[in-house]
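K.L.:
Some structures are shown below for you to check.
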Structure I
Amino acid sequence: MILPFSALDWCALAVFIACWVGYAAVVDRVPAIRARSVIAAMDEHRRRWMHAVLERENRVADVNIIGRLMASTSFLANTSIFILGGLVAMLGAPDLGRRIFGVVPFAALPPSQEAWELHIFLLVFIFVRAFFELTWALRQFNYCSICLGAMPVGDVGNGRQQAEIAAAVANRAARHFNTGLRAYYFGLAALAWILHPVALILSSLLVLRELHRREFRSVVRDALAQPAKDA
């Protein structure tokens, strides 16, 4: 089967995959680079948080924090379901979708129904991945709340070890939440492919630049990393 894509479509798709997969591979799996990110800075703050919990008998505030984290994760997971429903509707009514996007100036819509469906299937794949990442993050935040409840008061027994376990679970949950959120960003970039392959290239590069700026060059990253240096 020959896919109904032009050379420009293949080029745009390659740029999109390189931006998404390449960025995730470098930032998440290269320790020297990850150590300079806002993600690594927050890992240290969550670790300090769990050690601070040991000194508190009243942990209502800590439970509320985890509850808020679970609520925001659940909101994005539910939203991805609604997005998937809309995408399935677009697959069921391709003519209507093509008419809606066709009014955009300079749009070069997929030339055939097969090409249109493949564009939509890319979006379906992205938001299915987002859903799985976010629901797994939600479960891990739930596990973290249980670990928090099992932690003793004060540095007694294996309290420090339990704090490290809770921090590891919270950090892992945050990592999957970040992966799901990153899928949202690139899902918006993939939406541009419906309009034109060049739009996919430009939007992928724009998302890549914005992610790098927020995770490595933002004021928030500098503020969060400073306490870790002084520790």
Structure II
Amino acid sequence: MRYGVVADIHGNLPAFETVIDAMPAVDRWLCAGDVVGYNPWPADCVARVHELDATTVMGNHDRAVASDTGFRFNSMAAAGVEYARKELGDDAIDWLAALPDRRTVADGEILIVHGHPDNPDRYTYPDEFSPEMLDGDARVTITGHTHVQGIREFDEGVVLNPGSVGQPRDGDPDAGFAVVEIDDETGDIDVETHRVSYDIDRVVDAVGEAGLPEKIGRRLRSGR
């Protein structure tokens, strides 16, 4: 089985559509949370996740939008949450509210969380990945939240952050995603990370037109 893996889409439709186009053929899509927030296409991104039938967990921005609360948010993040609540219909907000903190697929071999298996709001950078993040039967743990792409392989399995689709923070402005393949016969795991460029200027213009803080768009150019 081959899985297309995304995280931290953050309402960035141009980036998400480019990732969808660049993704090789996969059997199933997985999303490690934060479909909404920051950028001005929250409803479109939720709709695209639905169209892909992506197995999705709740990110902190998803939860903030669904519950109308913040998460130690700065002014940019808070503005994105407020904007998303205005743009999303009741069905989309109800869907966000119903997302779980963690999900497993492939008979438990793949665990999906947003931050850390022990705490969905914990920032866990690739250099902090450890075998302890491979809970239960998991041989692959997928996380997001930091917007920093990375893979670490252990004897017990693989811990992966596919990188952020909509707001990379690792110095590379290109949208991040990953592909995980588990061989049906041998059980061997293959993980690849990818980056793809997209029309950042379109996002910068749309951020301004939506009345969101201009820095949300500007920072995309440096991947910070």
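K.L.:
To test your reading of the models, identify which of I, II gives 23 for relative contact order in percent (Cα under 8 Å, 6 or more apart) when calculated.
P.N.:
This value belongs to structure II.
K.L.:
Right, another one. Could you figure out which one of I, II the value -8500 for helix-only ellipticity at 222 nm (-39500 (n - 2.57) for each DSSP H run of 4 or more, over all residues; to 500) was computed from?
P.N.:
II
K.L.:
Among the shown structures I, II, from which was the value 21.8 of mean count of other Cβ atoms within 10 Å over residues 53-60 calculated?
P.N.:
II
K.L.:
If you don't mind, another one. Could you tell me which structure in I, II was used to calculate FRET efficiency 1/(1 + (r/R0)^6) of positions 117 and 197 (r between Cβ atoms, R0 = 30 Å, to 0.05) as 0.95?
P.N.:
I
K.L.:
From I, II, which structure was volume of the Cα convex hull per residue in Å³, for residues 45-124 alone = 137 calculated on?
P.N.:
I
K.L.:
Between structures I, II, where is percent of Cα pairs over 26 Å apart highest?
P.N.:
I
Just so you know, all these numbers are worked out from the coordinates, no wet-lab data involved. Model, not experiment: these values are computed from the prediction. Cβ atoms are built from the backbone, for glycine too; each structure is taken alone.
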